[in-house]
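Structures are listed in the sections that come next.
Coordinate-derived values only; no laboratory data. Just so it is clear, the model here is predicted, and its values are computed rather than measured. Cβ atoms are built from the backbone, for glycine too; each structure is taken alone.
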Structure 1
Amino acid sequence: MNAHHTKIELCGEEYAAVVLFEWDENPIIKGVTIYRSIHNLYNTKGEYSPRVERISVDITAMLNDDQIDALSNEIVECSEEAA
C-alpha cells in the first residue's frame with residue numbers, strides 16, 4: 001500500500017491528509033484520513049500536563065466521485081514529477 005501526503009479542504013478549513021492507494025493502471029484509492037494536532041494543557045484530572053495530541057478521522061466514505069478523481073489525478077501528477 002502506498003501513501004500520498006496532501007491537504008484537503010473540509011468545511012472551509014484545510015487539513016493535512018494521507019491518501020492510501022494501490023497502483024493498477026491508475027491509482028486505486030483505498031482510504032483517506034485527515035489529521036489535526038491539538039495542544040492540550042491539562043489532563044482529565046485537571047492537572048497541568050502540556051502535550052500535543054494527534055487526532056485522525058477516516059473520511060473515505062464522505063468523498064464523492066469527483067473528489068476521489070481529483071485525488072487520483074494529484075497522485076498521478078506527483079508521480080510524473082518525481083520520474
Structure 2
Amino acid sequence: MSEEETEKLVKSFYNHLKQEKGLSEETASEHAHNISFFAVHYLRGYEEKSLLEVTCMDIKDYLGNWYIRKVWNSSKSDVRPILVAFK
C-alpha cells in the first residue's frame with residue numbers, strides 16, 4: 001500500500017471518528033495519529049502489509065512486543081491509549 005493510500009485511509013478513519021462516532025477533534029486526531037504511526041512504522045517497515053490486511057495477531061505483536069522495544073521512552077502504560085484507537 002502506498003503512502004498516499006495509507007494517508008487516505010487514516011483521513012477516512014479520522015472523519016469517521018468525528019462524524020459517525022462524535023469524538024472531539026483532539027481525540028479523533030490522537031486515534032488517527034496512533035493508527036498512522038502503526039501503519040507507517042510497523043506495517044510498512046516490518047510486516048510489509050497494508051492497513052486493510054491487519055489481523056489481531058499483528059496488533060498483538062505491535063503493542064505487546066514491537067512498540068515497547070522500538071519506541072524510545074515508551075512504557076506499558078503507553079499501550080492502553082493506542083489500543084483504544086484499534087477498537
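Quick notes on this structure:
- Source structure of the calculated read-out (distance in nm of label points 7 Å out along Cα→Cβ at positions 17 and 33, 1.5) within 1, 2: 1.
- Label whose coordinates, when semi-axes √(5λ) of the Cα gyration tensor in Å is calculated, return 20, 17, 11 (choices 1, 2): 2
- Top of 1, 2 by FRET efficiency 1/(1 + (r/R0)^6) of positions 1 and 73 (r between Cβ atoms, R0 = 35 Å, to 0.05), largest first: 1
- Computed 29 for relative contact order in percent (Cα under 8 Å, 6 or more apart) - originating structure among 1, 2: 2
- In this comparison of 1, 2, the computed figure 53, 17, 11 for Cα extents along the principal axes in Å, for residues 25-64 alone is attributed to 1.
- helix-only ellipticity at 222 nm (-39500 (n - 2.57) for each DSSP H run of 4 or more, over all residues; to 500) derived as -7500 - corresponding label from 1, 2: 1
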